[in-house]
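Pasting the structures here.
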Structure P
Amino acid sequence: MASSQTEQQSLVSRLMEMSGGSYSPEQRRKYFISGPQWAGAYEGHALFHAPTREAIGYEDVIRRLGEMGVGYWTTHDTDVIPTDDLLTDKQWETVAGINKALADHDVQCSMVTCETFHHAVWAGSPAAEAPEVRDYGKLRLRNTVDIGHELGAQFAVYWPGTLGYMVQGAIDETDTLRWFADGLNAACERDIEVAAKKGRATLKHCLEAKPFEPQAQIILPTSDAMMAFISSGVLTHPEMVGLNPEYLHELMWGGAARAVLARALLAGKLWHFDINDGYPLKHDVDLGVGLVNPLDWLNVLVLLRTHGYDGPFNLDFKPPRTTSNFGVWEVSFPTAVDRFITLWEIAGEVAEDEVLKQAGAALRAGGGAANGDLAAIVAANRELLTLHELIAHRLFQILIGQNRGRKFSV
């Protein structure tokens, strides 16, 4: 029995090594995978949960990501800067420290996001009725743009988690949406100004939808709602605003993540993607990618590979409360990264599989019946449509390696 913590850590490391299948840091760096500060520093707390891990700072998170081979880091402003230090000279001291840590460990900041949900000032959302709250929200959003440019980020993400209400009739939804747009417009205007001064491209501003939590009713609960909002006419620069869908957020309301991503691709608005896993019609458990729905994840990545998605894959997950600080970096992060890479490469196999190519070609060619003869059209395609189930079975075979000859004894 492993009794001491050292012995237990040794056991975990030995079993990880026995598991095999890991990629080298050099291999991992080939992929646009980003590690969030909030995921690495998550202490296991939640609404009903006390912390189970010790706190760690951005220096340790960035160092660990660099050692592992994750080349990008993301953060909320208040993940690394105390709220009272924001909008003061103290924030720039922290930003300078972050830039040093990034350079020391060969990691880049790819995305920043503004926390507009945790502090008491956001009790009524950043688009609250009180103009002083909205003015402060605009300052924070503009400030996050400044921080993003100083850190060399390419993306800014916004999760309006408090944009909603607990009781009906409490707010005017139309006013709230306009006020939320005012904040985004302020961020985009500041972005244009700072980017011109620095000779950099403007950031890609990405909206992240979530159907449930923390409000009882969310005003922009899905990516489709976000796309409608972007095109509603209330944004001054809609061309600067796109989507950051989160896999589990789309699954939570019973939607098909692949279909949501397809709609965003068609609209040209799929710019950033938060990857994790969980269960439909449940709360936001934020498990590591592929732990619950590996076949669905394979299908998602086939779609993204097929249609040329080249944006970031952000590891927006929470290492379980049962995992130690040691386990976060020995097990949670490396296995999440490696499952993603494996599924991404399997998706490449899918694209080249001869069975799937022939099945897809046959379905697209159709049965060749004359137009207008409904009975003939039905008859001509009846047997072809069986290929849908064959395709699903083939995807399963590729997922578990049967296409490479894997067999099980019975």
Structure Q
Amino acid sequence: MKISRRSALQLFAASTLVPFAPAFAADWKAIEAEAKGQEVFFNAWAGADNINAYIAWAGEAVMKRWGVKLTHVKITDTAEVVKRVRDEVKAGKSDGSVDLVWINGANFKAMKSEKLLFGPFAESLPNFALVDVKGKPTTTKDFTETTDGLESPWGMAQFTFFADGAKVASPPRSMVELAAFAKANPGRVTYPAPPDFHGATFLKQALVEAASDKSIFAKPIDQAGFDTAAKPWLAFLDEIKPSLWREGKQYPKSQAEITQMVADGELLIGLTFNPNEPANLAAAGTLPKTTIAWQHTAGTIGNSHFVAIPTNAKAKAGAQVVANFLLSAEAQAKKNDLKTWGDPTVLDVAKLSGDDAKMFAASSVPGSVSLPGPAILEPDASFVALIESTWLSHYAKG
């Protein structure tokens, strides 16, 4: 029996784990037809030439195939976009200046809570069926906020460690193993001081691994609850501190500083939130060709970044066409390519056809992640300030 495109979409919506069926799961061909001739103003961070070039490539593709003009509105702060949409909606502007926005975290939560987003639409995109919603739970949960189809996943990030494999033959695959490694190599391991993002992530990773009850991270916590939960975490930090660089009396200010110290041989282990960064650095000659990268066996903190459509977007159909293309195997593979961007895919490669899957063939280039671990969700946002203030009171003065 031949199933129409519309019926297939409806069946998919009914079978998804998300407990709703989008009310406007219309025939995709009709959406494509409506999108033709529309201009999509894509508000996206513009701080890297390779990312800007990738967006330009995507724009050429959607224009050629669907007649959709993609205009990259280059921004530095997504919070400013949220404010602009908020002001436009408050003013009753139905043809908003933002059709698509690159977003995640607190900005998504704000737009969702204030009902500033169009949708649900993500699960209705034909290519959403390729997304790895089981192996990458961050594709449907943005930090601790469920996406509810209001944003479409675009890329991944995950806490990753790296080293010169000629010096670190057996990398530590947990915080307990890292502490043992530091004791065996005193002064050759450390982490950035918070509020550096990577330093805060290292501390979150240590807190999650030390906790016996992982369920506490899915909901807000107060000071009293945190003080109880933090006891094994503080015990770990106390244990590792004397073995750290400069005996934990001083900490590097940034991840970039640590990377340079690894490159100079002063430290043995570096850290990053981009799993492909070590390979990029090895290709650039910053790190040696013997560089290895890994994640912890039980998983490391990860998150996804997304695209969303404001509720007052003028080109909603065009924005959906763009979002769907960004989820295609072609677009995801190009973005995943180290030569283009090196941003990990949100797709389940096992779902792809042979030719499409080949585009994601495991890379054996120096610095690629050879020992991967699953992505685990970020703790609730309420943990961040408590982690940082507690660390500062215990360790900032050495």
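Taken together, the values in this text are just the output of simple stated rules run on the coordinates, not laboratory data. Source: prediction; values computed, not measured. Cβ atoms are built from the backbone, for glycine too; each structure is taken alone.
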-11500 is what came out when helix-only ellipticity at 222 nm (-39500 (n - 2.57) for each DSSP H run of 4 or more, over all residues; to 500) was calculated for one structure; which of P, Q is it? Q
For distance in nm of label points 7 Å out along Cα→Cβ at positions 133 and 269, structure among P, Q ranking highest is Q
Answer label among P, Q for the case where FRET efficiency 1/(1 + (r/R0)^6) of positions 117 and 293 (r between Cβ atoms, R0 = 30 Å, to 0.05), calculated from the coordinates, equals 0.65: P
Output the label of whichever structure in P, Q has the greatest value of distance in nm of label points 7 Å out along Cα→Cβ at positions 69 and 109. Q
Ranked by Kirkwood radius over Cα pairs in Å, the structure on top of P, Q with the greatest value is P
Origin of the value 26, where relative contact order in percent (Cα under 8 Å, 6 or more apart) was derived from one of P, Q: Q
